[in-house]
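*Asks:* Below: a set of structures, written as structure tokens.
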Structure I
Amino acid sequence: MRFLVLSSSRGTTFQAVIDRVQDGTLTMECLGLISDTSDRGCVEKAKKAGLPVTIIERTKGESRDAYDQRLLQAIETMGADPADTVIAALGWMFIFTPAFIAHWKNRIINVHPALLPKHGGKGMYGAKVHEAVLAAGDSESGISIHLMDEHVDTGPILLQKKCPVEADDTIDTLKERIQSLEKEWYPKVLQMIESGEMKLDLR
């Protein structure tokens, strides 16, 4: 298997994935990065690592369907095929259309910064998730690495890891603890797929 990263973020977890590729812990080949603008932190990290980068900007007034069609074409141009490639969604801030999901069914891997199904769904991302966890008074949080389906945060869960929520936690301190889990386990999940320990043949 190979993987292609889609990211529109600073690339914190993406950097951890790059590091594991470079030290040989992750043996799955990375085809490169697709981002939505050239000024993202993930773009800088990909270029520094010598990975191919493609920028697909969403134009003003462009429909989601039209954008996803251009995205699919770019993914194919970069050599990705659902038969032997997974899409690593690492901070991708657009919701995929059903047509996109159908083409890459059970091949898009996302990480959500909470223990799904709690604190998931449309509009729940980044600091908003940690804020919700703290507001709910939860004693624990964590990450959910899951396959993406046509809805938001409802796809099959591949792995969950927990961490405590401390009494004096802020959004930033909880975020740091969650990101540590993401950086440790996202590359591990990719390697489990590569080794055959984790199966994605759910079509």
Structure II
Amino acid sequence: MPNQIEGITLDGGWLCLDFTNTVSNRREAKFEEYLNTWEDYVAWVRRLGVLSEAEFGLWQQMPPGDMNEVRALREAIFELFNHWALTGAIHPAHLDTLNGFLHEVYMYTCIKVTENGLERGIFKKTYPEKPLWLIALSAESLLLGDRLSRVKACDNCGWLFLDTSKNGTRRWCNMDTCGSQAKAKAYYHRKKEEDSRNTRLPG
């Protein structure tokens, strides 16, 4: 059976948002988990290019980490940005887990001049936790940057995404999948309602 990570669509538009979308559907009570094993997580890190190719090779040879920690950060980031997407507010309690990761990662970061300007990053040695730390830094940069207002939750599946449309009115993570499904459902209900009204009309 092919690894589901290899086929998952990358609609988040930001590293930490794509990380939260590693489940089948956030609107369903029992969604399908895509990060079941450390191998799944390794496949995701490789596919997203979280580490350079050379560094990924070194990291991949390190002992597996704790998947409970991986999923804990994912769910903390999801709760934080999903609450924002739905309410337009940040809940202080949702910052606790993220801050825990950031307190750890700051000891290994520095500010450096890059081709994109000044950036905080982990520019030295490879660490087992480095991909998670980079995801946490991705969440921090989105949280404190000027694109936070563009973070949305898909009307259909609940995945989080960065709305890059010109007018900022995008409602679905992916127009070809969730957008089409939502429009098909709306058409079905409209048609059903019209048929119901027509059957009630006198002959």
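Nothing in this text is a laboratory measurement; each read-out follows from the coordinates by a stated rule. Bear in mind that the values here come from a model prediction, so they are computed numbers and not experimental data. Cβ atoms are built from the backbone, for glycine too; each structure is taken alone.
*Asks:* Quick one: helix-only ellipticity at 222 nm (-39500 (n - 2.57) for each DSSP H run of 4 or more, over all residues; to 500) came out at -14500 when computed from one of I, II, so which one is it?
*Replies:* Derived from the structure labelled II.
*Asks:* Of the structures labelled I, II, which one yields 16.8 when mean count of other Cβ atoms within 10 Å over residues 151-158 is computed from its coordinates?
*Replies:* I
*Asks:* Here's another thing I want to ask about it. One of I, II was used to calculate Cα extents along the principal axes in Å, for residues 31-126 alone, giving 37, 34, 28; which?
*Replies:* It traces back to I.
*Asks:* Using volume of the Cα convex hull per residue in Å³, for residues 87-158 alone, single out the structure from I, II with the greatest value.
*Replies:* Structure II comes out on top.
*Asks:* To which of I, II does the computed value -0.49, -1.24 (log10 I(q)/I(0) by the Debye sum over Cα atoms at q = 0.10, 0.17 Å⁻¹) belong?
*Replies:* This value belongs to structure II.
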